[in-house]
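Read-outs throughout are calculated quantities, based only on the coordinates presented, and are distinct from any laboratory measurement. Here the structure is a predicted model, which is why all the values come from computation and not from measurement. Cβ atoms are built from the backbone, for glycine too; each structure is taken alone.
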Structure 1
Amino acid sequence: MDSKDVGMDIKVSVRDLTNSVALAEVQGEIDVYTSPKVKEALTELIEKGKYNLVIGLEEVRYIDSTGLGVLIGTLKKVREHNGTIAIICNNPQIKKIFNITGLVKIFGIYKNTDEALKNLV
């Protein structure tokens with residue numbers, strides 16, 4: 001694989017779950033190359049007045065410190081509007097990163113959308 005292709009390995013799908021909650025599903029790898037795209041998608045949601053976000057990481061194979069920084073920055077922004085973030089994650093490697101960094105205490109991490117929604121509303 002060419003190094004130019006690495007930065008394109010990300011997809012963010014966004015939809016409303018309720019009037020006040022939006023879902024952003026991320027696929028691929030969240031790293032220094034792809035983080036700007038993830039940040040842009042999440043920032044757009046906040047600009048549209050969506051302050052309660054469910055971020056689906058089920059299809060994420062890898063996340064680095066840049067990606068974690070995007071999630072933390074997004075959380076700070078939504079908290080300014082009394083919002084919050086719930087993360088859906090079933091990947092043991094990704095969960096381990098949240099545990100090691102202590103971010104598991106900051107973000108709610110759930111198995112599925114329904115569980116995340118129940119804990120947001």
Structure 2
Amino acid sequence: MEMDLQINVRKNGTTRIIDLHGEVDAYTSARFREIMLELIDDGGIDLVINMCKVEYIDSSGLGALVGGLKRVSERNGKIVIVSDGPQIRKVFEITGLEKVFPIYDEEHHAVEAVGVKADS
């Protein structure tokens with residue numbers, strides 16, 4: 001049985017929070033990538049991806065995140081992940097992406113982290 005991915009977008013100041021619920025895989029990652037890139041192009045250069053309700057992520061889901069990171073990096077933005085699930089964290093650790101994407105247990109810590117801007 002194929003699990004769908006629910007995507008909800010919220011705003012917190014200039015930060016966009018993307019809530020994901022379900023599986024981020026070959027079937028759902030294209031829609032996730034599209035929404036992420038639209039938000040970035042619309043000026044949402046700081047993204048918090050809340051993955052607390054993600055049961056599974058595969059290489060296409062990780063690829064979507066990396067694509068989003070390339071786009072926000074061009075605009076001096078950030079993408080941070082919220083995940084309290086050991087399975088999702090393990091995928092980031094195995095792939096080395098925990099060094100690329102800061103991962104927080106709680107959303108408010110992630111929002112604080114992207115809200116802090118260095119002087120340009």
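Here are the numbers for this structure:
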| quantity | calculated |
| --- | --- |
| Highest-scoring label, criterion being mean count of other Cβ atoms within 10 Å over residues 78-85, among 1, 2 | 2 |
| Answer label among 1, 2 for the case where distance in nm of label points 7 Å out along Cα→Cβ at positions 38 and 86, calculated from the coordinates, equals 2.0 | 1 |
| FRET efficiency 1/(1 + (r/R0)^6) of positions 14 and 94 (r between Cβ atoms, R0 = 35 Å, to 0.05) derived as 0.95 - corresponding label from 1, 2 | 1 |
